[in-house]
Structure 1
């Protein structure tokens, strides 16, 4: 597979075949993100997409799940997406679902009829970068939505049979606001009922715009202890049957995952172990100084 840039997909999609259909992110304005800043967004030629499908098919590949890359493939025109979905069905007859990242604005731009035909053509899981449950944080981070827009977009895809999956970020609200963010985010997720939640706890590179906000004292990062307490409060409050949760704290090499509510106590106990470990240590920050 020829792939330009850094491979970016939800870890839960690790068993899916990844099919590049675009390079970069059409939005590319979130202040914490550096994944696509060095790339100029463009759609890959349909001939290139089909050549990759042919290559895998010729090797005997027939995956049951496909993940479309890159940053927000759902933003392309519906007609183009339908062409790609038709090609996937042709080369991979056993494919049960096609999944991809999307933004709230991507969804709001499409009509209900477009959403319906995409679902019928095999598009199933949409991963949305919800990030925070606080309106001012979404605005400060230059997300493409507010809370009401996100809920409206999610309801629309769920109404046509698509599955909502959430990306969130503990630490994104900054120092002193972790519990507040956890409580508002839990309320949002309990209302919208995602199938999967992936928590990429904020890990900031010095090339991110948000790093400059730290240097200018416009943003004060939370330390890893506060991020752990935030994650604990979030999991404690989540109340959605059979929700899969996968949380990453890269700086301290901690991963917390399981299915709620079945694994809730086990996940809380794992977090408590790390909270006790770092409670009396010097603060650790998940950003490159």
Structure 2
């Protein structure tokens, strides 16, 4: 059967279409809209403009699905709407206007779905699974393919950009402020205090963009999925607003992350602080994540 999964994230709204036969799941196509929903959180309230943008995208997706008579549709939303003080009212309006049921998944659920999705790829027997979103960062510590601990940090790439960065790229002071916030937040996470020298599997758009930029900057093959963590800080420094950026490096940035120019450096700041905190030498990018995990955990067993 054909199944549509709509993921209303803090940076993007994505729809992926899957062909599901028994336990086999194959993604046929996907559509993505950069909405930047987290930037419409003002005083922890989701503004009407943000709700309107989500409704506009979902109406577009619904029309597409109706054209192909696809009726199996599941939509969920993560941190930007989950953390808003008016979350219930905002989601209810989106459902009423678009006629698409939307489930608000918790931080714990998001971390579990991330883990289940990524473990269908190759993972080390023990390590950390990290998903840096627009408004939150999900961290899963796993051992022998089982979740040991999971944490949702209320810090994301778009949230940091909105709070600290005055232009597209940050300057030195803005980078330092972002680093301080992430470091301070990590100190409060006692559940992960003892974890050191862990391998990191990164999923989601931030790590996808980081990997694309990494490969261009360090002349790696496009298919490379392994990043040395020690190179994240030089990447951040390279794209400071208060230094001269070469034409070649500008081209590389625009080619790698055309839709994430404003959030990729805040995302790299989070990734770098995490890697230093956990004393991790490398990060491996995985293309599977929350949407696939949702299918495996919530849909396959029900067919």
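Here are a few things to note about the model shown:
- Read-out FRET efficiency 1/(1 + (r/R0)^6) of positions 165 and 277 (r between Cβ atoms, R0 = 30 Å, to 0.05), computed value 0.85, structure in 1, 2: 2
- For FRET efficiency 1/(1 + (r/R0)^6) of positions 37 and 77 (r between Cβ atoms, R0 = 30 Å, to 0.05) computed as 0.75, the structure of 1, 2 it came from: 1
- Structure with the greatest value (metric mean projected area of the Cα convex hull in nm², for residues 29-84 alone, set 1, 2): 1
- For 4.4 (distance in nm of label points 7 Å out along Cα→Cβ at positions 53 and 261, calculated) the corresponding structure among 1, 2: 1
- Of the structures 1, 2, the one that 14 was derived from, the read-out being relative contact order in percent (Cα under 8 Å, 6 or more apart): 1
Here, each number is a calculation from the coordinates, and none is a lab measurement. As the structure is a computational prediction, the values presented were derived from the model and not from experiment. Cβ atoms are built from the backbone, for glycine too; each structure is taken alone.
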